[in-house]
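No value in this document is a laboratory result; all are computed from the given coordinates. These figures come from a predicted structure and were not determined experimentally.
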Structure P
Amino acid sequence: MNLFKQFGDMAQMVQAAPGLIDSANQLADQSAAYRAQMDLQAVQALTAQPQPGNLEPIAGVDLERYARIVKGISAYGYDETRLPEVASLFAVDAESWAAAQAGWGARIQVDRGVGRRFNELYQVV
């Protein structure tokens, strides 16, 4: 009796195989498309140029100074509450720092070229 059940199970598997193969092929195609999209985004992130005017200083703080200040909190265990204190070491008052921090953060989020340039600066400062 067990042998007949195994034959029945095998027959069901054979009937289901084309559908399973189609599903596997669809997943493989989706995966390949996703990989291609991620590769394209990576290339764009590595080669993006800032939009005109997006590297202009904000509240007197250029991108290099912003990167130095942001990296400066590493001395304080990356405690972001110390950013205004670090900014003051770079001759940036609290009000200017607040404007620069908000402005540069927004530009970095919106403009891949600015984000790329910030990452480059952050690594070398």
Structure Q
Amino acid sequence: MAHTTSDSIIKMLKQAASGVFYTSESDYPFEVVHWKIGEPITTETIRQKTGTREDAPVEVIDLGEFFNPEIPDPDWYGAEEKAEAARYRNLMEILKNHLTNINVYRLGEIEIDIYILGQSKCGDIIGLATKSIET
């Protein structure tokens, strides 16, 4: 893996995330997250950085559980859905190719804040944030 600066990773993510939505009961855009903290990601750090209540549930899942690139697009996908799925895959590939220790953090209930975070070579926390509505 070539050394990529945090700024170039952020630029790649911003370009790739433009117009891509996470679909649940509602569609939410992906926003790029960049925290210069130089320490490992913990649920405590995430709670502090996001202002999440201390008693709010936090679920940590592996990126592979959240996004499995091996799952093919459904047969019923038209050209638009296939293009959206390809852009989504590209977004996840950028994360996997440029960050380490990537996990998905789901904070809260019903209106769930989702953070897909990893670390850059210099220790910055970089990733994506979106929201999932699950009633």
Structure R
Amino acid sequence: MLDGLRGIAAIMVVMFHILETFSGGDHTQQLINHGYLAVDFFFVLSGFVIGYAYDDRWNKMTLGDFFKRRLIRLHPMIIIGMLIGAIMFYFQDSEFFPGISEVPVGTMLLIMLIGFTLIPVPPSITLK
């Protein structure tokens, strides 16, 4: 059930950003006016879910092991999301986003490469 609520919150954030484009710059005219609050809800709920899922494992793993598990689980989604975002980037050239077609592909690929590598390597610290 909690994962379902996180999914709804994530969909609300996506819908907020999609509909933000069509509000004409007037944020009071948005269909989902306070959709950005779903980000806070998502993070609070995610912290609870992660804490609950790892509650019985804290004494058996190091902080480095925890971050390694999270990295292995999340990094493929980050890469896939960035690739889909890069492909969709060039399809957004419109009156709402002028100048997108002028962005060089090399610049976009460099930004993606930097984004792929921004996940820090955690220190090997054990929890007590």
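Table for the structure above
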| quantity | calculated |
| --- | --- |
| Read-out relative contact order in percent (Cα under 8 Å, 6 or more apart), computed value 30, structure in P, Q, R | P |
| Label whose coordinates, when log10 I(q)/I(0) by the Debye sum over Cα atoms at q = 0.10, 0.14 Å⁻¹ is calculated, return -0.50, -0.89 (choices P, Q, R) | R |
| Computed -25500 for helix-only ellipticity at 222 nm (-39500 (n - 2.57) for each DSSP H run of 4 or more, over all residues; to 500) - originating structure among P, Q, R | P |
